[in-house]
Structure I
Amino acid sequence: MKVFLDTNVWMSATVFSGLCEALVLQCAEHHRLLSSALVQQEAHDVLRRKFPQVPHACALFDAAWQAAELIADHAAPPEDNDRRLVNAAAAAGAELFVTGDKRVLGWQTAESAQGAMRIVSPRDAWGILAAAGQGH
């Protein structure tokens, strides 16, 4: 399954152990993990600003992020990075867009190259990916 993780999921996985960290590992090992340069840029900006006490946070993020397949960023709409990430994931054919952002979760689906891409929380993604793994 093609999975795109929003910046907030990557950041949580980088700074805290738990569900998001397990989700990154699960996706990297058993699915096609997608990401974009915009995710890396946003993550570095926030990690430096909100977690200065973890000086190696960007290096930790980059080490995990290397497991992702880099996709093209989407330029539109230029004023809304959330929409840009959803658009990029959909254009790359992602089946799941995983986010903790309540505004983005409200969108529920987006048209992808292969049909509807579901927009889900990390908890819901975990359940979907576990069910998909049992089908193999």
Structure II
Amino acid sequence: MLRITDTITIEDWELTEQFVRASGPGGQNVNKVASAVELRFEAERSPNLPEAVKKRLKRLAGRRWTKEGALVIQCDETRHQARNRDIARDRLAELITKATEKPKRRIPTRPTLGSKKRRLKAKKVRGEVKAMRGTVTPDE
């Protein structure tokens, strides 16, 4: 069981782990030891996640979200299978925690009269500077 918040816990049946061979350095050992972990969380079918959290999680997950509604996290950071497993679980917990935070609603604001005037004055000054540029005639 993976505890995310006081209200959200993930049961063991919702998580499946598959161990695969990692890429990268490791010498001869890398070819025979499956140290990388692929953690699969059935998020769409999870009874412990509220619908709003599932929607935000889907958006946060991006390419890690499958068509079946599962979240797949891969980890091959270390050469130790147990450590990779812990890192993958931590990443999942972090992602779900981020999804539980409700985003603040943006309140559209309008520019003040002073800021509008300053902007227009700066444009006018810049235009005058550019107007002074140009080819110089010999009689001047």
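Each reported figure results from applying straightforward, stated rules to the coordinates on display, with no laboratory input. Everything numeric in this text was worked out from a predicted model, so none of it was measured. Cβ atoms are built from the backbone, for glycine too; each structure is taken alone.
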Out of I, II, choose the structure whose coordinates give helix-only ellipticity at 222 nm (-39500 (n - 2.57) for each DSSP H run of 4 or more, over all residues; to 500) equal to -15500 when calculated. I
If distance in nm of label points 7 Å out along Cα→Cβ at positions 7 and 103 is calculated for I, II, the one returning 1.2 is structure I
Using the calculated result 0.94 for Rg/Rh (Cα atoms, Kirkwood Rh), pick out the matching structure from I, II. I
For which of I, II does distance in nm of label points 7 Å out along Cα→Cβ at positions 71 and 111, calculated from the coordinates, equal 4.1? II
Test item: relative contact order in percent (Cα under 8 Å, 6 or more apart) calculated as 27, pick one of I, II: I
Assign the value 1.2, calculated as distance in nm of label points 7 Å out along Cα→Cβ at positions 39 and 87, to the correct structure from I, II. II
For structures I, II, which has the highest computed value of distance in nm of label points 7 Å out along Cα→Cβ at positions 31 and 119? II
Calculated from one of I, II, semi-axes √(5λ) of the Cα gyration tensor in Å, for residues 15-94 alone reads 22, 18, 10, and the structure in question is I
